[in-house]
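Once you scroll down, you'll see the structures, which are given as structure tokens.
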Structure I
Amino acid sequence: MSTTRLLRRKPVDTLIAEAGGTGAGHLRRSIGLWQLSAIGIGATVGTGIFFVLTTSVPEAGPAVVLSFVIAAVTAGLTALCYAELASAIPVAGSSYSYAYATMGELVAFGVGICLLMEYGVSASAIAVTWGQYLNQFADLAFGLHLPAALTAPPGEDGIFNLPAVVLVALVTVLLIRGVGESAKVNAVMVSIKLVILVLFVAIGLTGFHAGNFTPFAPEGWGGVQTAASTIFFSFIGLDAVSTAGEEVREPRRTLPLAILISLTVVTLLYIAVAVTAIGAQPWQRFEGQEAGLAQILQDVTGQSWPALVFAGGAIVSIFSITLVVIYGQTRILYAMGRDGLLPRPFTRVSPRTGTPVWNTVVVGAAVALLAAVFPLRLLADMTSMGTLVAFTAVSVGIIVLRRTRPDLPRGFKVPFYPVTPVLSAGFCVYLVTKLHRDTFVAFAIALALAAVLYFAYSAKHSRLATPTPGNRPTGADTP
């Protein structure tokens, strides 16, 4: 296969034209600014904050606050890059579509596989923790304690995570009913989530002890770096905004605004929760702690009601996160199927609900399987790996698109170009190098399987292989 075929790019005008279609077979534009911002916040706040402290604090100690700052800076730089690309190419598919327009088909396919890890695997990791908070709520409210074998993360006393499977099934049904309805439900859930986390900060600060921050970095700078790589998992939802590019009203204005609103809310809330949690509980107690934030409230107040309220809020919050992340995954598969890189069923859209039903069912089944049987840490690290690689592609894509299509209308431009995208890519690569070794092994296996799929099916069925007049690929060096 020639290098030219591997590097063929999908014209930006074609991507935008396809996204502008209406009627059967096309997604519907039904999402406004605040609903879209709620999607970004809903996919991000809580994605990791409800459980990531139990794995990252033992790695970094109180200096985990610095780990959050490092992860936030990386996410912030990348969010600016996403804002520009989303305003210039307002289509479904997120960084997969951006890579297809800027770096070529093979790179785009690889990014698509990374997004499968980012969204599909992260949805599994999120769903795993639902059982822990469900158990906490049932214990506090009714004195019931579900068996750990069916509620704890696999590999941590758990064997089969039944609540995770139930959660994914409920989310799948809601998404099949329609994106407008799902967005409204999500907006309500996000409001509840924000209230619950603000409640945690307000109550947790009453038990704040400055002495808990000494020693500040017991595991040294290496621990801070490792924790930052794990914590980055908590910022993955910011790019979920861009997966809705074809279902947003006034996308060139709405997409970048929603990304920046989501980033601001997420960063401020995460750092506040981390500082409060460390101040309220010695760092040594975080390791292996189930439903950790709810337990902190119970310990601080000596009463069960704050923990009960928080556990209930966490149940709602995790439902919201799972909903948005699975939604994002289905839209990426839809974009890949439309380009011919995945089989035709992935392009089917229900004429009644305007949703890709087949994608939703397939993603739901895969997410439920992973959540039911795979260890939580591996799921979290695989998500971070996929996210960081996809974010790097977006940062590079900004530079490529500025050079190849300087005339393209943009609703937002990255400040301090080209420093910002270069720093964004550099931070992402830096965090990748700090992930655990077994994550690289799993990532290599995933890429090998992806290569088999691409050369056996996708390269032959790509729509760019038999282009129409409006869908002719651009070569590696053709603007």
Structure II
Amino acid sequence: MLRTKPIENITEVAAELNGGGLQRNISLFQLTMLGVGATIGTGIFVILGDAVPKAGPGVVLSFIIAGITAGLTALCYAELASTIPASGSSYSYSYATMGEMVAYLVGWCLLLEYGISASAIAVGWGQYLNELSFDLIGMKMPDAIANPPGVNGGIFNLPAVVLVFMCCTLLLRGAKESARANAVMVVIKIAVLIMFILIGMTAFNSANMHPFMPMGMSGVGAAASSIFFSYIGIDAISTASEEVKNPKRTLPLAILFSLAIVTTLYVLVALIGVGTQPYTEFSGNEAGLVHILRRITGATWPSVVLSIGAIISIFSITLVVLYGQTRILYSMARDGMLPSIFAKVDAHSHTPRKNTIIVGALVAIAAALVPLDVLADLTSMGTLVAFSIVSVGVIILRKTRPDLSRGFKVPLFPLIPLLSVAFCAYLIVGLPKQTFLLFAGWLAFALVFYFTYSVKHSRLENPPTQ
């Protein structure tokens, strides 16, 4: 339970297991866009309508708090990613610093984080398709197939299934092709959000900012806790460690660049959004930004452009989150923590083909059949726990392995890692009690699997024969 994996050998296992492993062909720009693509959308296109009723105009402060927490953690991720450039993100970091049991549980937190968020994000795709269809031809898809069960008459969310299928098809072609396509989509979504900011500024009314915190600081904290899962892009960057050119330099730069872009856009869009209409008019409508533009301009073209941008945005987020999920499974399986089928790499595409197909099928089923509004908080819980452990890992590794080559070092050590843990703890406390119960159940299931399968199949328990 306490055994750790030697850092010097942590990336060699992939080549040993797969006859070459994953290929390093992702550039700094592509990796930065991968991080931005995994982040922008979940916090603005999907969750803003749910966060504003909790915090009022103070949602701007909620995004700042979440951004500060993510920033502190990003510095810790940058150091570990430049020191341990291995696929698997915080799972791999924990395995090298805190032992097999902690790493295993972190891995399950990441599976929860990626799997649920992928399904939740895909659910919103049909809403924007409907808005675009309405603007262009005056028709919408039937609610039964456009919405998730239990939401506006939804029974089977067909657009979500189609979206997951398309993303998995692209992922099966290879990481390089997926990264290129994602970079193009990210540039489009950034342009669309800048358009929203510029048009929204013309209708900004400072009276809508009062009262700024109608539910007090507790409302601001609750909103920050809920939206934190939208910073999953930081973790998604580090899942690509084994497919990045010059990882010791590229990883920390991509993490910091993507966080700066994301936080700036989040705060600006949230500020403009709550400044254009009273906070009481916000709801959980997935296409809230479209309605704001339509009301401001009285024309359909801005909402058409935004709908197209949102459709592309949600596609790119789903693509990156599915990518991250498959790489976490890949890392855990090659360590013996999960069945070996998840670690098989296709000789032609150099991707974990069977892994991707299994993940796509499960995410599509969840997106089509399960109402996922309750699970956004559960995704935040998994993200915050993983982020906290990364920050602790920086402190441990500095003490136990000061000799390691680090491409980046956290400034003001150990203050920054300690502040990161404190901010994560603050947001965790703000989550509902139901989230803690669901999370405890998830970890209990993980422990049963560990003691019945993983502990016996661990590569540290059964090292490969020479």
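Values quoted throughout were computed directly from the atomic coordinates according to the rules given, and no laboratory measurement underlies them. Not measured: the values here are computed from a predicted model. Cβ atoms are built from the backbone, for glycine too; each structure is taken alone.
Taking mean count of other Cβ atoms within 10 Å over residues 129-136 as the measure, the highest value among I, II is held by I. Here distance in nm of label points 7 Å out along Cα→Cβ at positions 145 and 201 is compared for structures I, II. The highest value is that of II.
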